[in-house]
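Following this line, the structures themselves.
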Structure P
Amino acid sequence: MGLRPIILALEGPLGAGKTTLTKELAKVMGVKDEIVSPTFVLHRQYEGYAGLVLNHIDCYRMEEFGELLQIGLRKMIGRKSLIVIEWADKFEKEIKGLRDEESKVIWVKMKYGGKENERKIRIYENSRY
């Protein structure tokens, strides 16, 4: 049994740390490239250790779920990569529907804390939303 694709669905206001979290995940995966927000290109792909792939998607400018499919989301799932989707709450129902025996969806809700640079994060796995 190989690796399962993981969809990390990030939700939170501007500046909550969605891209910062993605940058830290990339470091752990051994990605050497600079991680930048894919707001205008919608999707960026990075390769890490041992061929691990990080797909970084930003839904901020997307109007409909079909745009995620057009950039190759199903193919990304088939390649068993880590897929980080910023602004995933725009398509919450559809993204939650992607979980099955082959993939795992982890929902990360981020918000500002009470202190400067403090964030509150809630993590839900699959059906525990």
Structure Q
Amino acid sequence: MKLRPRNIPSRVSTGAFILHSGMEKLKGGDELAAGLHGMAAGAFPSLANIEPPKFLKALAVAEVGIGAALLTPFVPNRLAGAALTTFAGSLLALYIRTPPLHKPGSIWPTQDGIAVSKDVWMLGIGLSLLAERHEKKA
């Protein structure tokens, strides 16, 4: 797998952002855990049975892993893209399933939803990485 120069900006900017977010969550306390868990459990009821601190740690570890994969040059674009697309898709599903984040009957965000709705850029980058062709060695 050859990392093309055109992929470096999107992988580095997205990877650094997600890695930093995960590292901050690893330091997060009970208040952050309760807030993030409450929002996630509201959108995905099956998460309600997980204790908030465990949920926060799992989310943080996932973000660190995805961020590190994007920043690691030998991780293939398609693998990094699959991880990023899954993560971003989950965030956008949370956005759609949480009515206060978007205007009624619309996909457009409310003031409270802007921070989550902007994750659509990560979905676009993930899909772009997934669309990369694998080059065969000559």
Structure R
Amino acid sequence: MSLIPVHADITGSIVDTAIHLHRDFGPSLLESTYEVLLLDELERRGHTVQAQVVVPLIYRGRLIEKAFRLDLLVDHVVVIEVKSTERSAPVHRMQVLTYLRLMRLQVGLVLNFGFETMKAGIDRVYNDREVP
């Protein structure tokens, strides 16, 4: 799957912001703090950012309105899951992939601020299903 240029620009800006935050604060803060800082810095860079976005699920014809809640949605197209753990887990990627599929979006990021370097804590996730 090719990354649409607008997604590359947005994810590049997000990654750059995360790296700067990690350089300034290191791996010592709570996830909720990194989330607030990331939201603020991305808005300063001109992005539209929504926090704690409810992701509904339709199951057997019934709408489950509050099935999931994602950390940040940037410019209505990039999902961000913020973590602050010493290790990554496969479930983090699956969590973002679930959001992408339910929302019919293409790209998301797991940003784990718990590593010594931010570069080690960045994981891009792509939805391999067709997005209309």
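Some notes on this structure:
- For 93 (volume of the Cα convex hull per residue in Å³, for residues 77-116 alone, calculated) the corresponding structure among P, Q, R: P
- Relative contact order in percent (Cα under 8 Å, 6 or more apart) derived as 34 - corresponding label from P, Q, R: P
- Computed over structures P, Q, R, mean count of other Cβ atoms within 10 Å over residues 61-68 reaches its largest value in Q.
- Structures P, Q, R were shown, and helix-only ellipticity at 222 nm (-39500 (n - 2.57) for each DSSP H run of 4 or more, over all residues; to 500) at -5500 was computed from P.
Readers should treat all values here as calculations from the given coordinates under stated rules, not as data from a laboratory. In this text the structure is predicted, and so the values were computed from the model without any measurement. Cβ atoms are built from the backbone, for glycine too; each structure is taken alone.
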